[in-house]
Structure I
Amino acid sequence: MILYCATTNPGKLREFRLAAETYGRGIVRVEPLPDLDRVPPCEETGRTFEENAVQKALYYSRYAPGPLFAEDSGLEVDALGGAPGVFSARFAGPGATDEANNRLLLDKLRGVQDRRGRYVCVVAVAERGRLLRTFRGVVEGRILEEPRGSGGFGYDPLFYYEPFGATLAEVSAEQKLSVSHRGRALRQLIQWLSCGMDHD
């Protein structure tokens, strides 16, 4: 089956497709929403990852020929009261680059000892404006004092995952997917689809 997604982020699309290949056993194929660039963007007004993911899934599913999922994800840092949170992609302002967001995060954590944080992802799947299900994935880590690695995207070069002894930018895409917040949420989604989308 084809599962449509609403994202213009190439890094996320690569992870979505890798998850479908890894967990979908050939049953699920992820495709971007056709003509997504012609659809007026959904305004994200939610205060939580769940609210934003559901908002986007309901909105974009009205334009999709089949089931569509949307996700909202980001980084929560304990010492910053959970920030940047839902503002992770635009932490340093609208249209901010990953580098700018990472610089601002390091500035705000300068001299801070407690560097615990987590990546959170919520995936919502909808069809023709009706919400079917949501899935949540979390991975705990620590924010380094300088970036390491050239893989991944977002805050990955600063996000140190203890069991790997590395940042998520220093491991392969497959390794990252096996533990990441997005990988965990997508695994649940694809397993649910593979089981026939039971509506419990």
Structure II
Amino acid sequence: MVPYAGTVTRGDRRDRLGLAGATIWFTGLSGSGKSSLAAAVEERLVADGRPAYRLDGDTLRTGLNADLGFGRAQRDENVRRVAHVAALFADAGVVALVALISPYAVGRLAARTLHQQAGLPFVEVYLSASAEVCAARDPKGLYARASSGRLGSFTGIDDPYEPPAAPEVAIGPDRPLGDAADVVLAALRSAESSGA
């Protein structure tokens, strides 16, 4: 297949509409705060008049990725699909805010590479809360279910999470949400000023 190239370019969107997209990829264990931080960053961007949209893992698994399970190959496919959707959003001038466990380093690298090859800014944000901290929070009751054996292939319990080696941003579990959003937005500005 050969992708169809339309007549409106990314430069046209930037010059005529003032739109410049990017992807911010929030990764970490379930309960680490990915969705909360992505929502806070989204709110700040939109308040500043900048188009932004959250691509949340749980939401995507109710639609686009509803056919995927939680084995390694299916988790890889989940990340692959979301990376391509995020790149399309970013190309259209929207800041895509991906909140996805994305447990394997190879998948996150593929997402970054896809954006780099397209000349799109990409910021990886690692929410570094440990499994113990996330289990104590357990907002969805998933750690309790996994620990009791009622939920298998759960990241951080019986499936590995490979922490990023060099994320643009690492956020610890005790950082206030507003401060964390400030750090993420500063990293976005830095990525954009460096030309992706």
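Comparing mean count of other Cβ atoms within 10 Å over residues 9-16 across I, II, which structure shows the greatest value?
On the way: I: 16.5; II: 12.4.
Comparing I, II, the top value of mean count of other Cβ atoms within 10 Å over residues 9-16 belongs to I.
Matching task: -13000 is the computed value of helix-only ellipticity at 222 nm (-39500 (n - 2.57) for each DSSP H run of 4 or more, over all residues; to 500). Pick the structure from I, II.
On the way: I: -9000; II: -13000.
This figure was derived from II.
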Where is distance in nm of label points 7 Å out along Cα→Cβ at positions 33 and 169 largest, in which of I, II?
-> I
Compute relative contact order in percent (Cα under 8 Å, 6 or more apart) for each of I, II and report the one that scores greatest.
-> II
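Rule-based calculations on the coordinates, nothing more; no lab input. Bear in mind that the values here come from a model prediction, so they are computed numbers and not experimental data. Cβ atoms are built from the backbone, for glycine too; each structure is taken alone.
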